[in-house]
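Below are structures written as structure tokens.
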Structure 1
Amino acid sequence: MSNGSLAKSDLKIVFDTNIYISAFLKSGFSRELYNLVLEGKIELFISQEILLELKKKLKEKFKVKEVDIKLFISVIYQVAKVVLPSRKLKIVKADPKDNIVLECAFAAKANLIVSLDKHLIKLKRFQKIGIIHPKTLRWIAPEIFDNLST
């Protein structure tokens, strides 16, 4: 990173499932972040475990049609790099399912995890990976939001 700004290649991010769900269901900041991925301004990483959780929640909790879920997932496959976590973690005790996000970020050697989940945000960091609320990204890396088309 030179002169304090982040280039796309410097910013490796993992979204928690709730960011994808929020981006899918409504306009707002999570959708803006997702659009940054679509525009190639963020290097996004995901695991099969996160994809499975996303499919399950969209279908069971939010009653999204299967065809819409498949389309959304296919776009994610096109823009995100899928990693295979090699180790199981037990960091988040209050909600063990949150550990899949940490496992993915660790495998991806990510810089950031972006989440709306209070258990993850409360950690603030895992190894050298920052864990932030989506709105925090705007002041950490404002230059990636320049010329955002929504």
Structure 2
Amino acid sequence: MATESPLIVDGSQTTANTDMSGPAPFGTGATLAGQGGSGQFLAVNIVGSRLVDIVATGEVAVYGIVQNKPRAGQAAAVGIMGVTKACAGAAVSSGAALQVMDDGSGRLITHASTAVQVAVALEAAAGSTSIFTVALIPNASALT
């Protein structure tokens, strides 16, 4: 069972740049890859002054993992260090180093040599969109 403790959260110091609240209304497009079609438990980055958005590629560090489901302009609670739930992009083994997928989804997969390691899997993930427990690895380069 995925858990999220101990986790340092940024105290909603940031706001969502795009809608991460949940599935798009019928016929309006694809949903996000997180919990229930939202942005919850996906990797995000700082994209402007106190703005976060879903990370698009594994070649960059992350700010953290979104803990809530904010709409655009609403406060985003972001876990920035510690143990958190995350959304997998594929099956992952326990203990694996992790990176963000290169598909714009913000999901985590097993680390490859050209990508930035952002977390370690504390438990296995069964497959794509599985929610599993990871330990976030702080990286100051995410803030530059």
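Just so it is clear, none of the values below were taken in a lab; they were calculated from the coordinates. None of the values given here were measured: they were computed from a predicted structure. Cβ atoms are built from the backbone, for glycine too; each structure is taken alone.
For which of 1, 2 does mean count of other Cβ atoms within 10 Å over residues 86-93, calculated from the coordinates, equal 11.4? Among 1, 2, the structure yielding 11.4 for mean count of other Cβ atoms within 10 Å over residues 86-93 is 1. Among candidates 1, 2, the computation of helix-only ellipticity at 222 nm (-39500 (n - 2.57) for each DSSP H run of 4 or more, over all residues; to 500) that gave 0 used structure 2. Comparing FRET efficiency 1/(1 + (r/R0)^6) of positions 94 and 134 (r between Cβ atoms, R0 = 25 Å, to 0.05) across structures 1, 2, the highest value is found for 2. Assign the value 46, 36, 25, calculated as Cα extents along the principal axes in Å, to the correct structure from 1, 2. Value 46, 36, 25 for Cα extents along the principal axes in Å corresponds to 1 out of 1, 2.
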